[in-house]
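Listed below are the structures to be examined.
Every number here is computed from the coordinates shown, using simple stated rules; none is lab data. This one's a predicted model, so the numbers in the text were calculated from it and none came from an experiment. Cβ atoms are built from the backbone, for glycine too; each structure is taken alone.
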Structure 1
Amino acid sequence: MKKWIRKTGRPTLLGALAIVFCFPVAALAAGEVRHTVSFPEDREQVILVRSEFPVDGAVTDLIMPNWTPGSYKIRNFAGNVSRISAMSDEGRALSLEKVAKDRWQVDTEQAGTLLVDYEVHTPELGVQTSWVSSAFTLINGASVFLYTEYSRELPHTLNVKTDKEQGEVFTALPALPGEAGFRAKGFDELVDSPVAVANAPTYRFTHKQQEYVLLNVGENQFWDGQQAARDVRKIVVENQLFWRINPLERPFWFMNFIVEGRGGLEHDHSTVLMTGRRDMRDRDKYIKWLSLVAHEFFHVWNVRRMRPVELSESEYQVEQYTSQLWLAEGLSSYYDNLLLSRAGLVTPKEYLELLARDIHRLETTPGRLVRPVTETSFDAWIGQYQLNANSINNTVSYYTKGAVIGFVLDTYIRKVSKNRHNLDEVMRKMYRRHASQPYDRDAFKNVVTEVAGDAAVEFLEPLLNTTAEPDVDSALEWYGLKLDRKNINAADSGKTVEKNGPPASGLGVVFEEGEPGMVIKAVLAGAGAASAGLLPADEVLAVGGERLIPGGLDDLMGSFRPGEETTVLISRRGKIIELNITLGNAIPERFEIVLKSGYKNSQVKRLQRWLGQEIK
């Protein structure tokens, strides 16, 4: 079995500079780019990089990516680059000039090889960024490595210099035979292959002769690595059963950073995950982590290989717009939780709670009635990744609405075909057709037509291209289920109002979490708070002359009725203001999906077939 872990020596800063400027330069293999990274012992959050490029012309442009694939936000990684210099393979300094925010131009007329030395500051820990500390290092290539237009398609080698104290080097890149380092087919594969340096346990398992590795960086007494690996394996097995084809060419790495962060990012042969240190001891949080694992692994097929034509080739300097993220991310969000059910990692009740949360999140977002999901997909660069206080009113998440669309479309296909066909079949057919040929905006609808007929596309079209609401109630009814849109207060505790009692009232705001006071995060369009003139960042001190404290909203608002006029006392930038407000209905804190009374056995059988487990 080929080794995928390498250790080498880690230099001090002075030692690194000696290597960079004093040691003879090894001959660069023809048609190859070489990168060496090291970490100065006297400065954390810094990566020293030496890159060696073959020269093809009198002038060479060095380019730093502005974003990383899978995370649709311009991050301007060049802002973290400093102390950049260039020389020839003979040690002669070359003229270097910055000509754009992300580009340096080097005079390479007399050089056979271009050597570039620079530093990268790593101030932000995230699944899309790089981070260096005494505890561990994460390298995401787009935030660290320069490229040239000429060399982008050439083979790249990577050597990570570290020591036993900082740990071993982990990456999905193939190791170079007989020497330290790793090899990428080109710059795209280098960027697509995150690197971890840490003293951390690995848990290896196989399924149908394919190897997988769970790396737990930051594992502690609250994390049972063996159990987590067993659960991840169930996710792998269920995904392979779903897609019925394994596209992996080498071991797949689940790079799990237990660091109080959140999120995940997909890659061809690995994924970066972040979670909390005690999340495994909290059932709800652990389910969220399992869902994250399932989501990112589902991307091995849906996104990494089957992708929209607009994302077929990465353009690292500019935005790449597509209206298909409801499919790439939204349908992945539908299947991440559903496959947990089919894998037996959540109970039917837990799965239905997850689905109810998606529906609740959608139906309590006013922006769902403003913009279609294809438009919010297109605007991901200024929307999903750059949310503000008004986003809830003018946009809708393509993750959330895409997931709910997946549910109602799946159910529609099952219903009209008398359970002979389903969305699973559509996804597999899409993959077979578009794993090597990126799809356009009509491709999915074409496959839906082949599987379920023209009427299914007529059902789907308004859900994508208008603000039409998904009919979740009809979909649930087919399984003998119903959605209880609970009549409760819009407060933290979610106290239920009596079934036949008066409805609860609400201000029509969303409060910040973790603040010592009741600080408004967002004001919902059309609600009483908006009419009264409340603004984000206002601190609500009292309602109707009654002091409002964190945790006391339930009791206080339960004393009022929708339509009632009262006053609200706020602090706005240090000034105390009293406003008149007409209260509206409370926002339900949660929905619940339950079996209908008088459900039929045929409905339960449909439910069991869909969820992949028996209903007890």
Structure 2
Amino acid sequence: MLKNLLSSLLVSLLFCLPLLAQDAAVSGRVTSSDDGTGLPGVSVQVKGTTRGTTTDANGNYRVTVPADGRLVFSFIGFNRQEVAVGNQTTLNVSLKSDASNLTEVVVIGYGSQSKKTLTGAVSSVAGEVIANKPVQSFDQGLQGRAAGVNIITPNGVLNNAPVIRIRGVSSISGSSSPLIVIDGLPINSGNVSSGGFTVNNPLGDINPNDIESLEILKDAGATAIYGSRAAAGVILITTKKGKEGRAQVSYDGWVGATQPFRLFNMLNAQEFITIKNEAARNAGQPDQFFPSMNPDGSMVDTDWYDYIYRTGFQQNHNININGGTKDTRYAFSVGYTNQEGMIKKNDFSRATARMNISHQLNKAIRLGSNVTLANSFNRAPNTGTTGAFSTGGLGRLPLVLAPNVAPYNADGSYNINRASNNLGLGRNLIGPGGYYNPLPDLDLSKFTSENNHIIGSVFADVNLAKGLLFRTSYGIDRTTVEDIDFRNSVHGEGGTNGGQAFNIYSNIKLWNFQNYLTYDFGFGKNSFQTVVGTEQQKFTYDSWGGARQGLSDPFFTTYQGNFTTNNPPAGNFQTQTGLSSYYARLTYDFDKKYLLNLNFRRDGYSAYAPGNKWGNFAGGSAGWRVSEENFWK
């Protein structure tokens, strides 16, 4: 009796163990230790993952956490706190104020400001938070890191540009993405693949390991200084700079793996046949789906997941050199990443080199330069902005292809219906029309997009008088993109016209010239900072290409092969715009208690019609540090 009881107990425990390892929903409230009020916008992150959320207006949150997980709570002006979840489903946290945090300096438009006198809505994210995340670009790593910032990744294709929503819906250029500024230089962002069949996010050319900090400007009081381009917010990136001292060499890297998560459970071949024929009978039709047999006599039971998805392996390596003297400081870095996606033939690789040098020429003049070189390569089997929703988009094919149909014929050839250019039916009388056999596309077609990218700037700071600084800077952002699209003649999107090839070359150029004065002064308990300046920018986008079809020799898999027909040129496009601006900012505080910030900018944009080229943009914010009042202390 006792033996049977122990056996039953052991079996029960074995059934319970998987349940203990499952994720659990944890909820709670984050409050301030000063007064117990709820804190809105607190970042709640599952340590070691990209999973996270932010607290609502009352400080409440809810997040799914693994059984052995730890939650990290962080919020500007408060100490970071890390808590082990254990078996708790309700976890309330009280954050303590970080007085030292208020002495930190935050980068804002055309300058910097102490956190204690900051009135605009600005979120700060340390570069180390995203440096070693398994992402392709820093913008993907921002997910769950800042209050009021929503990052949406369209799909699992590597280096797909995420949708970033900070505020507003569009800027002067019609973009709904925020303005990205690196070391004071506004840069181009958004998908740069002209063909649209392979995703290509130029922000993926920036090595996250090179980033020192990010500031996200969210409200009009903070973004108005950038005028027309800042309607959807601004992300300011500061890269790592040299520090006085002996040269220090460091290495960091990581390796990992990725695989599809929570895939749908699909019907096997017998279940598929049974349910499909039941549906046919309900419609008054005879059976239309029948088993196919393998050469060994077993029933064909194809799991299309196995042919399309995979476990992808990833690696990332970085070497940094940092040092300098009192007058000259330097930072050099090289980086390499190679990542395989969860879809076969989806890869991303990037090689970067960066240089940052500054030199104090004399007491009045400081010179400096920032240069980043990058080469990135994107490969994806027709899953870009155009291909993701076409019938050739591989991601959804396992959901629609019949499991009782084999991918190959008995002789090893592809199972295809050449007449309809669809997957073969096997012994079925009908099939899901319009869907290809994915294997010829994976084996024989090619969709790639490659970047060569340079981002560089030079600057000079001149101290004209006590508190009066003049800065002049010139920067460039240049990207060349080669899009290659080859569609095989055997089957698929090129099967109906004997194969197709598209080659598109794009040249994207931006230069930016800035000159501004900063004057810091004060008297008594009054402190002022003023900024006035001008900015000019020119943006040029040229692309050209060709299209061919009718491959006469299947040996060739490139545009330069033997084709029977030259189609009209593909991808021919040209645009050029200019921006001229004047801006000013006044920051004032009285006794570090009463704060005021006013911004104004006037933008002229060449793309607008005569008489409507210029616009004025103003913003302001005020603050009262009630904590500095005697009655509060």
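Assorted remarks:
- Of the structures 1, 2, the one that 1, 5, 9, 11, 11, 10, 9, 8, 7, 6, 6, 5, 4, 3, 2, 1, 1, 0, 0 was derived from, the read-out being P(r) over Cα pairs in 5 Å bins from 0, in percent, for residues 300-547 alone: 2
- Among candidates 1, 2, the computation of FRET efficiency 1/(1 + (r/R0)^6) of positions 396 and 508 (r between Cβ atoms, R0 = 30 Å, to 0.05) that gave 0.95 used structure 1.
- Comparing FRET efficiency 1/(1 + (r/R0)^6) of positions 484 and 596 (r between Cβ atoms, R0 = 30 Å, to 0.05) across structures 1, 2, the highest value is found for 1.
- Origin of the derived value -8000 (helix-only ellipticity at 222 nm (-39500 (n - 2.57) for each DSSP H run of 4 or more, over all residues; to 500); candidates 1, 2): 1
- Origin of the derived value -0.54, -0.91, -1.07, -1.22 (log10 I(q)/I(0) by the Debye sum over Cα atoms at q = 0.12, 0.19, 0.24, 0.30 Å⁻¹, for residues 260-323 alone; candidates 1, 2): 2
- Answer label among 1, 2 for the case where log10 I(q)/I(0) by the Debye sum over Cα atoms at q = 0.05, 0.09, 0.11 Å⁻¹, calculated from the coordinates, equals -0.26, -0.82, -1.14: 1
- Label whose coordinates, when distance in nm of label points 7 Å out along Cα→Cβ at positions 164 and 244 is calculated, return 3.4 (choices 1, 2): 2
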